[in-house]
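Engineer: Each structure below is given as structure tokens.
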Structure I
Amino acid sequence: MSTLPLKATRINLLDFKTAPMRAFHITWFTFFICFFGWFGIAPLMPIVREDLGLTKGQIGNIIIASVSITVFARVFFGWLCDKIGPRISYTILLLLGSLPVIFIGLSNSYETFLLFRLAIGVIGASFVITQYHTSVMFAPKVVGTANATAAGWGNMGGGATLIIMPLIFTAFIGAGYLNSQAWRYSMVVPGSALFIMAFVYYFFTKDTPAGNRNELDEANADVNANKEKVSFWNACADYRVWVLFLAYGACFGIEITIDNIASLYFVDNFHLGLKEAGLIAGLFGMMNIFARALGGIFGDMAGKRGGLKGRILILGIFLMCEGVGIILFSSMTSLAWAIAAMLLFALFLKMSNGATYSVVPFLNKRAVGVISGVVGAGGNVGAVMAGFLFKSSEISYQEGLFIIGVSVIVVSCAALLLSLSKNTAEEVLTSRFSSEPKLEEAFVLSEK
């Protein structure tokens, strides 16, 4: 019988001592700060647009840049987690990501601003590390809930930044700085927070319940050698990975698109001020305090009753409701009804996020990092595609949102069809690993 620490079988929010729960709290807060840095400039874009004289097409390119490089960064950091573990991977990302956030204020033209915004997009890979870390810390019966809660609370950073950054900007204006100076100094705040969190993550988290990679015993070293036999391409050969890739593009991809355009949308369509638009747009992101966790909870509940098939079925239903909600939002001309419709589709969008990552840990337990990275990259591919819609001068934001809503419904149908596949029985997936006791022992993948 192994004496190695077990994965956590429940989420005790008041526990800050055990490795799984300490990692849970630090990783969700780190992801929160990453989101704060990633989208810190978004609510200030009306000011930046005026300062740099940006056109609608240029803003579209900036939105695309902010999410496009994340596609590659997520795949890379997912692979890196499998190789060196989440602790060092996150530390590297935080140190590198803090630099463009701090220095974007040096931009003096569209071109330089675009390059900094592109570099900031690397921070989006933080999601993959977050999901990897909670996946290796929590047992199967609660891993969906743990993944969704950590990611959801982290995603709140996208809502918080829409509310807080205009206040930071206003504080600099109150201190006597001009608009063109205030937005630049404001970005130093999230950048500095990212830099600090790099050291917190390195010194206060562990890679697994058994310890850090360099502390693992000989048996764990053997397991790592076995894990490496699952190549990137073998892990990606499973068509279910690509269905989840599309699904995540249809939920998280739309979430970060809305994070990017929400303030502009309410300023331009409802003639609100920067603070008012930021507050309303921030409600969208703040739904993550509970909505994404609900997706994980429902995913785990469906998994207990219907296995992997149940998890995917609930994902398809959430996506369908999200698509309908986006179509309703796109047609609203009243501010009150627009807010109500936004919160409606936000609820199902964020539950779809959580439901997606209640499925990911069960596709291939030897390649959690790779699959997390590929599916996570799907979210950014969805955001890039949406960005092209909002870049066009011939398509209004309302028309773009309608097209997105229809597209989400189409993807939901693909997820529902996948739930009918003969290869979605979770018991089959579990049995695939039951003959590998060393893997189970070292990473404690069994529910004990």
Structure II
Amino acid sequence: MTQSMHCCVLVLFVCVFAGFAGEPVAPNKDAAPGEFPPGWVPVNRLDDKPAWADFRKIEDRVHLYLPENVPVVRGVFVCYVFHSSDPRELARLWKFALVTVPSPFEYDLGFHDKRNGRAKLRHPLGNMGFLLKYLDTAAKDTNHPELAVAPIVGWLGQNGATMCSDLFKRAPERTLAWADAWYPNWPKYPDLIAKVPVASAWEFDKKAETERRAERDKILPQVKDKPTPPGDLRCYASTYGFGHGIYSKYSFFVAYMDRCIKLRLPTEIPPAGQPLKLRDVEREKGWVGDFNEIGEYCAIAPYSEAKGMGAPMWMPDAYAAWMWRSYHSAKPTVRLTAPIIEYSKNNGKWGGPECGLGYNGALKAGSPLRFAADAPLEIASIEFHDGDSIVGTASAAPWEVKSVKLAPGLHALFAVSVSADGTRQTSHPAFVIVE
């Protein structure tokens, strides 16, 4: 990312953050070293019974969810409770433990935000050591010793760079991937982003789009036909078209982390309690997308073929790159309408089963599915995608294909319209878990 682009984003960061960040809080000298702040212990268990819409209103304690019939969890998903999607779906899919962290508990993990009110408890501003100690405690309380050594992925809100960097210092061998931080904050931690894949997204307004177009116009002549491989493992996207940014970001983040889990988690999981060695990230085997491009079919390429990109972003694989291109699409006119739809407002509410991921809208593996899309009449064809794979093509309205079968896993589904002159446009993605 260029210096002027950094300045633009930094101004946005300062303006927004100034309304939230509090003054440093003096430690409570009476607190015992290493003492848990209120709400961490005893270890509170979460099961599948409560509706997530009700559960997420609980803000005074951390909960641990262990998927049923998973004798040894493969990792830990630490999730910020500030969205309407149910992260238990991801825990079941990944066979991970889930640690739910209400927004006030950001303070305990090392970031003070005026909205959380934890400073009034007079505890010291915390650090990610509390999370690691909590997992040690939970390992003993639940007879799941692997919790004390398992890899960790997380989304803890837009202060992720601060907290993930602290986690990486304390447990580098366990830090698998992370999501969400203000753009200017990730580069402050070069050791982290050199080894750990991280993702961020922000809902840019028209003014920011105009500024980025101008920035791109300045950069392109300098990088034309030149190799532009990314220098680290950052992946930025823009939540164009989503009026409820934090919820659409959640879908992007977990889809990105899903690909990172596939990349870094070994096939063979050691016995419970034995350390697991994550695969190192080989940057040159990934893919690249141009964050500074604003359009409906942004450039992506394998790492070795990335050229002329103004702000190259790293992706784990081709599937992630195609998913990113769809999510980062500016204002597409083509829209996937089946088997699920992109995250949107339905019947006056954001999200629902028809939106797939996190709304009890899981699909069954092997079931024949109908894919359909809405698009302008002047297009020549529509390709229906599951990431980088085309699952069917329609050459005339109604734009649909039938009897598509999907394998188990997390899927990014979208439509790509093709005009008579070959111009392509991608819809926004619809995310779904196939069980």
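Every read-out reported here was derived from the displayed coordinates using simple, explicitly stated rules and does not represent laboratory data. The structure displayed is predicted, hence computed values, not measured ones. Cβ atoms are built from the backbone, for glycine too; each structure is taken alone.
Engineer: For mean count of other Cβ atoms within 10 Å over residues 337-344, which of I, II scores largest?
Structural biologist: Result for mean count of other Cβ atoms within 10 Å over residues 337-344 over I, II: largest is II.
Engineer: Another question, if that's okay. If helix-only ellipticity at 222 nm (-39500 (n - 2.57) for each DSSP H run of 4 or more, over all residues; to 500) comes out at -7500 when worked out from the coordinates, which of I, II was used?
Structural biologist: Details: I: -26000; II: -7500.
That value comes from structure II.
Engineer: Tell me which of I, II gives 15.9 when you compute mean count of other Cβ atoms within 10 Å over residues 113-120.
Structural biologist: Of the structures listed, the value fits II.
Engineer: Continuing with the same structure: If relative contact order in percent (Cα under 8 Å, 6 or more apart) is calculated from each of I, II, which structure is the one that comes out at 27?
Structural biologist: Checking each candidate, the match is I.
Engineer: Work out the source of 72, 49, 44 here, i.e. which of I, II gives that when Cα extents along the principal axes in Å is computed.
Structural biologist: It was calculated from structure II.
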